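Trainee: Some structures to go through are shown next.
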Structure I
Amino acid sequence: MASTFSNIGIELIPSGFQSGTWGNTTNVNLQIIDRLTTGVGAITLSGTTHTLTTVVSGSATLSDGQYAVLVFGGSPSGTNTVTIAPNTSQHIYLVKNNSGQSVVLTQGSGGNVTIPNGKSAIVYCDGAGPSAAVVDLTNTFNFQPLDAELTAIAGLATTDGNIIVGNGSTWVAESGATARTSLGLTIGTNVQAYDAGLQSISGLTTSANQMIYTTGSDTYATTSLTAAGRAILDDADAAAQRTTLGLTIGTNVQAYDAGLQSISGLTTSANRMIYTTASDTYATFLATQDGRDFLGLTGTAAQQTALGLLVGTNVQAFNAALQGISSVSANLTVGKMLYTTGTNIFGVADITAAGRALLDDADAAAQRTTLGLTIGTNVQAWDANLDQIAALTPTDGNFIVGNGSAWIVESGATVLASLGITASAAELNYNDITTLGTSQASKVVTANASGDVTLSEELTAKSYNETYATASSSAGALTINCETGNVFQVTLTEDVTSTSFANPPASGTAYGFTLRVVQDSTARAITWPAAVKWRSGGFAPALSQASGAIDVFMFFTTDAGANWYGFTAGQDFS
């Protein structure tokens, strides 16, 4: 069987072949591998073309195209095109071009790589046949080509504010201040320091006879400045400026006066006069022809006649009573009336609508109607019997009683006889107690503030009833309020884990109650108070388990609930 060869020309010997000579073949294979891994080949170029063979078909032969690194040298006459053959062989090269010319690497029509003189590259030959391409892998690695000046820059410290500057032989880092000195731009010496106001001024467009002024903080604009304006601006003081303007006070213009200032502010029209409303304060009013004529009259009589106010003819002459009224006229507001407090002296009192309604009534009957006191309707009419009652003496214990013809007074004993009551007052007093809730000699019934009634003697009754109440548990707690009844029922809906018998009577008074327990559809249990003592060895009886089963228990205490005695009256009633 014949040997076969790899992509790069390594001979693959079949098993059992080349006996005695396989070592030579293996040595050549190892040399090819050496070139592929670490070999550096010096390729001498001449002219403008060169062929770089990677493998000799059908033989294990060393070639320049097997080197991993290619160093092009020689003396090519121009750009040299290096063709990698065959075009089916794949290979990666590290290339360095020292030939003095550009080197173009090609393998087929798929694409070439040009390596300028003095540059290096990593290229890949894809071995795709006639359309094979050579690809520059260096660009895909984002490598920065080695450069001495870039190396110098890379060694500079990146201090905040530094600037890279050439010093004639290399690149150095300078601070902003040093760089400005190097440029002859020292702030405050060579150039003006930045100022927002100056920046605003620098942006203005000026022309002859203009001046600048501020329109905001550090913001300037221009305005016209005439010769007359400059004449004012160069005056030494306000007095000189007034002279320049022809406004000398007391010569050219009126000196300031508050009264004149007030008059100057008035708006005038025909037939108006000015008058003062306060110190140096003026206003205008209409002055009619009649008004102007009145001001020209001589004497008060003529003025009164002109006004139609002749005293005693047109207007009321002075009167002391009217003068008295006028002195209180300020108080005559709505709902007031006059009344005299002395000769020609008046006061003011309130008078309501109700008061005016009473005063305008025609007679006393109308006034009683207005007041809601109509006799026989609103108030009691006179009656002789009422006069009799009014004449009686309200002696302690007496009662008013009619005797058939008149009203008289009688003592309590006489009244009892009149009422047909045969019991004595002492007998009626058996139920009367001095202090509520206490016992008292010769009294039979006692009630306290809570309404509890105490009989001081035996009670004999034909029949009596007991109060029946229901109780229910909540969150496992059941309370029996002893003040609300003597017979209770509880229908279980949950296990009762805490039971309380609340508000039993005070110690020394016996109290008992009956409890009817109705079982739930799910069997429930009751935890009784620890104060309950049971007859059967001290153990509480178990509840009947059937749904709706009824158990009846009885309890009583004589020591305010410190001890309860429990009894099972019956169980499992259906």
Structure II
Amino acid sequence: MEKGSCPYPLLFKVYIFANPVGKIILHLQYFIPYSVKNIPIHRFMQKTMTLKNLLILVSCTALLASCKNGGLFGKKKHDKSEATGWNYNDKNMGGYQVAKTKEQGLGPGLVFVQGGTFTMGQVDEDVMGNWNNIPRRVSVASFYMDRTEVSNLHYREYMYWLNRVFDPSADPNNQKIIDGALPDTLCWRSELSYNEPLVEYYFRHPGFNNYPVVGVTWRQASDYCLWRSDRVNEGILLDKGYVAKQSLQGEQQENNFTTKSYLLGLYQAQPGKVATSKKKNPLQTPQGTPRTTVSFEDGILLPNYRLPSEAEWEYAAYGLIDQNPRPSTKEGKRGEELAMNKQVYPWSQNVNGLRDTRHGSWQGSFLANFKRGSGDVAGVAGGLNDRAFYTSEVKSFYPNSFGLYNMAGNVSEWVRDVYRPLTNLDLASEDETNPFRGNKYQTLYKNQNGEAEIDSMGKVRMRDVTDSESRGRRNYQRGNVINFLDGDSLSQSQYGYGLTTLISDHSRVYKGGSWNDRPYWLSPGTRRFLEEDQSLSTLGFRCAMDRMGSPEGNKRKTGNWWKSRRQNSRKK
């Protein structure tokens, strides 16, 4: 070996890391390739110094970039208000907390229904002569809807929770709560039909787990929607660590979680691990300390589940998006306003017929569970047409274009609306988006000390808005407008319930045909009514939820956007 030469030439690998607090970490790794010839030591040092200068240059560049973004020695960058110029989420400038814009999460069991315009009402011959669904063009805003009807299993989960929190053995008065929520299984009885097995077993037997719950009144269905809203939001807080699971053990009587009582601070939940962690909790108080309670402005909680309106249900049932041959499928790809066919039934194939017309083993099969004719609810042995004598499973038959099952047949379904035969004629121009009859406005009840309260079931107490409170408004003048323009003093008409009519302010609409209905009732435009405290063996329900954000869904914008902000950017 010659004097002054280096027998081990070195090669370096440099890794540069930046951690969240803005510090730059350099990791140097070297190795000696055996295939490289020996070089003089002075040349090796020259190359080493060149590499050293390169490392310094890269480090300085990374350091400057880190400082520019508020890291290392730079200050933390805050979003600013375009109205006042003040910083958001800055404890030194008032501490106004603003959550980052978030997409609405998808609640359990729901599918997205993109809104639009359609002709609501009769689309087939009015063979019943009711004249209660006169066609009218309306618009429905985007919303979410249950993929299936609420099943026996879902409703029994509700009953289990009620028995656990309102235990009748601990307080006999709780038995009224349990009895008030139970479905009426006696709805299966008929004077000249043997249906006792359904009375005894339909709701409880595991063989009927995934069949639609029936015998539920409109009031019971509405209560279920509220309970489901609370359990879903409570589950979100548990999963994200904002509420400790130990809180569930202390839920008894009125001390139970409801979304509204939690947001108002009337229910104190034990904070979870994330809520008490300075590092993991992104929520802060105006003073910059971890915030242990979630607000609705944080974008974590979901809106309430509820019954769909009649317009929403009818629009969703048609699944008209499948009649558009060129829909928008992603952001930046424009769709066309096209509709190929007028539908009578909800399914996307053979929209005006009752059987599947596509070639294959299913050709000729019924597309819904309904009654074909007198005495024929299932067909002939060995070739049953819809393969169901009563209800069928909630995921049987094809879903429509929105992914909704059994929007025709199986069971009819409750909607929110109060029934009036000519509501479509009463709509003003401002009512043509999301039309709905049934508004009874409420506000928060406050005691003598100006404080909100909960009732014996843990729900926040509400009170009806009075006419005197509404008198000075331009958009409404009464708190209860259920009978607006049809049963009030302005309409000069009255409904003598039980004397001249069966229609009252407690008559609710239900939609869709059932397992015991003829094909006429399978069309989404048909409508019937029943008192809100009554139930049927052919009547169930499904839930809906409001949509927050873009009407085209998540990862979409609202309004039209162009790369150029000027309509005419050509040079003159």
Structure III
Amino acid sequence: MQWGWLSASVTLALVVALAACAPAARPSAPASNSAGGSAQPPAGDAPAPAAGASSGSTASAPGGSGSAPKGLPEEAPLAAIPELKIALGADLVTTSPFFAFPVTDKNIIKHMLVGLTRIDENGQPAPALAERWELIAPDTWQFHLRRNVKFHNGEPLTADAIKTTYDVMFAPETKASQTSSFRVIKEIQIVDDHTLNVVTHQPAPLLPKTLSDLHILAPNYLRERGFEYAGAHPIGAGPYKFVEWIKGDHLTMEANPDYWGGVPAIKRLVFRPIVEDGARVAALQAGEVDLAYNVPFEMARQIDSSRRASTKSVLTSTVYLLGLNTLYPDWPTAKKEVRQAISYAVDREGLIRTIMGGLGAPLATLFHANSFGRNPDLRPKTQDQAKARELLAQAGYPDGFRINMVASQGRWPKDREVAQAIASQLGAVGITVDLEVLEYTNFTQQVHSKQRPMALWGWSDTESDPNTMLLRLFTCQDMGSPWSLNCLPELDGIVKAQQFEIDPQKREALLRRAQEIMYDEELNVGLFQMGQIRGVSSKAADWYTLRADEGIWLFHPTKP
């Protein structure tokens, strides 16, 4: 097995980005990964993490050496492939663009419902339904839509489609969980059929990236059938058409021969949830699936030596965290000393070494090694059981306490095993953990109910920027984020201010202050930046590239 690592430090030059945000239109059958530009090296081909990365990051694991095998740039033409089967570690929660919070769900939905933009493998916004965009006022972005694009049901793409999806998302009866991502938007104005203005409450330099997650439905279909039915049977303008979703069994899509980007080379996509690691790997080796998520490191050699499949790996921008609920004053986690004690009780290095096979890097906060604005002066806390007990005593719990914790199984690499190990480590300092390991859909429901004091989950940086993470995990309840379990007014104010700051240096100063508060308050305990191993069959080995942001974009036009 070979190992690739995300490395290029994200240096978000927002002022420069404002002047360079109008990419050229993409040809119908592109040979490069971004419009108007040459193909870039895949993220998995980058060198090791930049200087200043957290100590303890490891660039190898059993069987690993060198960089990950190269795949093809995204959207490079391929010979026709009749079918590709993908084994997920957990089922989708939804196919609805209004409720798709999990990154895996969003990555899959994008194949049917594309947005105005798409985040490419270099972490930059690329043209999708919008062929170009520009800033026409400090608070207004203008987007120019592609012409002659049709939705899967034949409806033409117009600016009305964008506004309809947005309006339905914010309609009171929808109660969409995705609204927190788009509260920066004040209104969408239709200029003409192929031009729209997105007006924001304040200057929003990151908006082109944010809009990659506004997945557009066919407008007349949405109005006629309603958001619930349309979300369960999505009709978009993407490279693939929805066929059926049998929850717990499979989601099937078929190629859209009229896709504006070219005829898809892969004619049929089938996504299957296989929760058990061993069963998922066995399915890959038996030829039942072509791509397997979340391969355990100890099974990677087995796959590579089988000669029936191989593995690819990368240090991702996804981080493990312990979400601690501070919304209820009588809960132990409402006390800062308790949260700090939990952080000191955890052995981050040990988790990476013994459970992740060395594929990871410990964290000081939820800012990973390549996050814009990361403060390198903050070092990951090392396990200190004596200090943890001292802090518990200061908080009024000299004998510890009992607490419930929820975790998922199969959604993130080794999520059940990481949760079990953390429960044991907390037990060593007097915190008795009642651990519940749940199927992922049930897990998200429990976290979003905000009725659980502690939960383990992973958070993916899909925009190569900490903005979305901060807005969804560290804002007060007025933002409507189902993932936020806290409300600290100072941090809330900083998080809301940084998203509108155009000057990179001033924004970086805000982000550094936010990290200082995060490090001290431990509202969400940063554990480690995780690695990802995926298994691939011979059908996909030569062209599939594992992205560091865990994105997956399986559209490739058919090779002439």
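Just so it is clear, none of the values below were taken in a lab; they were calculated from the coordinates. Bear in mind the structure is a predicted one, so any value in this text is a computation, not a measurement.
Trainee: Taking 0.95 as the value of Rg/Rh (Cα atoms, Kirkwood Rh) derived from one of the structures shown (I, II, III), identify that structure. Mind dumping the intermediate values first?
Mentor: Working: I: 1.45; II: 1.11; III: 0.95.
Answer for the origin of the read-out: III.
Trainee: Starting from the value 17: which structure in I, II, III was relative contact order in percent (Cα under 8 Å, 6 or more apart) calculated from?
Mentor: II
Trainee: Work out which structure the value 69 belongs to, where percent of Cα pairs over 15 Å apart, for residues 373-420 alone was derived from one of I, II, III. Numbers along the way, then the final one.
Mentor: Values: I: 55; II: 58; III: 69.
Among I, II, III, the structure yielding 69 for percent of Cα pairs over 15 Å apart, for residues 373-420 alone is III.
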